[in-house]
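Next up, some structures in structure tokens.
Just so you know, all these numbers are worked out from the coordinates, no wet-lab data involved. Predicted model only: the values in this text are computed from it and were never measured. Cβ atoms are built from the backbone, for glycine too; each structure is taken alone.
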Structure P
Amino acid sequence: MSKKLEQLLRRQAKAHVLPFDPDREKCVLFDFTEDNPELQGIDPADTAKFTEYVFGKMQQAGSRVGLGGYKEDRSIYRHSGLFAQGKVRSFHLGIDLWVESGTPVLAPYDGQVHSFQENQGIGDYGPTIILSHTLEGLQFYTLYGHLSRESLAWPAPGQAVTAGQKIAEVGNSTVNGNWPPHLHFEVIEDLGGRSGDFPGVCAPEDREEFLKLCPDPNLVLKLQALDPKG
């Protein structure tokens with residue numbers, strides 16, 4: 001990541017991609033690495049059981065949002081061949097916000113629709129929208145994955161959006177790649193010519209390359225739950 005983009009995002013006010021502030025909730029921080037013993041008895045391929053685990057933890061905590069895990073080397077992708085084509089991919093490049101399906105998704109900044117498509121397949125994004133933003137003369141992108149199919153009914157490339165505008169809704173497991181409902185939020189400096197899709201997970205050996213392209217989304221969200229020291 002360029003220092004210029006990092007500094008730009010740090011200067012911006014806290015932005016929101018959900019209609020509520022997770023910092024005002026009792027957030028559940030999820031650990032989807034091999035170090036979490038709770039995952040030993042859970043098969044991510046069993047969507048119902050995985051959903052029961054995720055939302056059960058949130059219910060126990062009295063929370064409507066769970067968070068995780070930029071730069072997390074996850075074990076939960078092993079159920080899908082999508083992440084084993086060539087290099088095995090397990091290093092997460094975005095932030096996941098685990099919320100009920102139907103939860104509105106908001107644009108964090110003014111911008112425009114870059115592209116959108118339905119990325120089908122077990123473990124994939126399902127319906128996906130990418131926005132383009134230009135702040136202080138610097139262009140970058142934000143990606144929203146695991147949306148509802150209805151979320152793709154309105155956008156057109158180049159269509160303007162404003163900060164705080166509803167752009168989508170979180171999808172359910174029948175359309176979102178067979179995941180428990182959540183939003184994958186990612187910031188991308190350079191799409192490299194891609195449209196409607198961009199890796200949200202890379203091989204651990206490629207992480208330095210992708211971290212240069214994908215800065216910490218919490219530079220946008222500024223959630224204390226993910227960065228207690230600010």
Structure Q
Amino acid sequence: MQIADGVYSLGQKQGGHVHAYLFEDGGELTLVDTLFDKSARRIIELIRQIGRRPQDLKHIVITHAHRSHLGGLAKLRELSGALVYAHEWEADIVAGERPQQPVTLVPHRPLKTYYLRVGLALGRPKHPPCPVDRPLAEGDAVGPLQVIHIPGHTPGHMAFYDERRGVLAVGDAVASWPRLDAGWPAFNLNERLYRLSFRRLPEFEARVVAVGHGEPITDGAADRVHELAERLRD
């Protein structure tokens with residue numbers, strides 16, 4: 001699905017209705033996250049559907065190192081030769097050198113996501129390990145994307161902003177499945193830091209908010225983010 005000029009959304013039910021986002025920038029493609037599938041088949045098909053080749057994928061940026069977002073990373077790097085980027089705190093998890101940090105197993109809404117928390121606790125299923133070529137930090141840029149460090153969900157969680165097209169990819173800071181909400185609180189490793197980070201998101205007045213789980217917000221996106229930020233202040 002095209003969500004802005006040259007920006008495409010792709011999702012799958014597995015991994016909690018997880019989504020990835022493809023950005024065209026001249027002759028290059030930049031991908032945010034890689035879905036759950038190890039085969040990367042869906043993403044390769046999308047690249048070909050828009051008249052591009054896998055080799056046109058030059059940059060793969062990872063919002064955070066949770067399994068749902070890492071499935072196709074190793075295969076995509078192999079097929080395209082793209083550079084892989086993540087926050088330095090997440091790099092060794094992406095590379096398979098350190099397990100993901102578990103989250104609480106105390107029941108917490110939304111209950112539809114509970115099976116994903118169990119998976120994190122057990123470290124199953126594992127993602128195919130993939131080296132990170134370049135670490136990212138606040139203020140960096142990759143392709144058309146500005147890097148925004150928004151820790152709390154994980155210490156190295158990042159958002160990516162395409163200012164020209166008004167698209168803000170927020171990873172798991174916002175979820176629209178199973179309902180629109182300020183993420184999934186039970187997955188946040190540091191709730192206080194998450195809330196502080198979230199206060200930055202309304203500043204962008206994004207026309208489209210590309211969420212990690214659920215459909216991207218394309219209607220009244222800036223208003224929705226403001227409303228969620230106010231709810232977190234209560």
Structure R
Amino acid sequence: MKFKENLSKELDIEITEEQSSQFEIYYQFLIEYNKITNLTRITEKEEVYYKHFYDSLTLVKSINFNEIESICDMGSGAGFPSIPLKIIYPHLKVTIVDSLNKRVIFLNQLVDKLGLVDIKLIHDRVELFALDNQMKFDLVTARALGSLSLILEMGIPMTKIDGTFIALKGTNYEKELLESKKGIEYLGCKVLDIKKYILPNQLGTRFHIIISKLKHIKGFPRQFSNMIKKPI
């Protein structure tokens with residue numbers, strides 16, 4: 001497996017021996033924990049490294065993390081994309097919000113094993129957490145959490161003005177983007193760019209929808225049932 005070489009060649013990331021060791025600890029602990037608590041369907045080593053770790057790190061080509069201090073990862077599951085990013089950029093102040101306590105318990109143990117600091121792990125529904133954390137983060141991310149219209153309404157309110165929201169999506173992103181066009185404008189945002197990434201070893205294609213917040217619109221997010229019934 002040429003994970004280290006792929007990071008260097010494709011993403012301009014040079015990892016240290018310590019960081020390489022952290023990724024190995026991450027993988028081993030994820031697989032062991034997954035035997036008792038279902039966290040991921042992907043368990044084969046190469047796929048975990050590329051479909052989870054590498055996929056998370058593609059964000060470094062979409063935004064300059066040296067200019068980012070705070071990041072909120074919505075519904076990160078087993079820690080993607082924020083934990084791989086934290087390994088590479090230790091200066092990041094990371095907040096992970098997940099509604100399933102079993103994931104938060106896993107992440108607490110993982111963070112301890114990896115020796116990471118400045119990480120807040122929040123067991124809460126994202127839309128409820130967002131109500132009390134408006135305009136708080138430089139970057140908000142969501143990966144495999146829900147439709148674009150849904151995650152925008154939950155994530156944009158937490159993003160600072162002139163901050164960035166990035167949705168990590170698969171090949172069906174165009175339909176979601178079209179359906180979210182009015183909502184993006186309504187929430188005071190604009191699409192800056194859409195980046196395409198092809199994972200090594202033919203393991204898939206990913207897209208980043210990069211959205212800039214221009215102004216803050218009060219009153220969001222709404223109750224979850226209203227977001228589902230009537231997307232903005």
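Numbers below:
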{"item": "For -4000 (helix-only ellipticity at 222 nm (-39500 (n - 2.57) for each DSSP H run of 4 or more, over all residues; to 500), calculated) the corresponding structure among P, Q, R", "result": "P"}
{"item": "Origin of the derived value 1.00 (FRET efficiency 1/(1 + (r/R0)^6) of positions 8 and 88 (r between Cβ atoms, R0 = 30 Å, to 0.05); candidates P, Q, R)", "result": "R"}
{"item": "Answer label among P, Q, R for the case where Kirkwood radius over Cα pairs in Å, for residues 96-143 alone, calculated from the coordinates, equals 11.8", "result": "R"}
{"item": "Which of P, Q, R yields 35, 27, 22 [Cα extents along the principal axes in Å, for residues 72-167 alone, calculated]", "result": "R"}
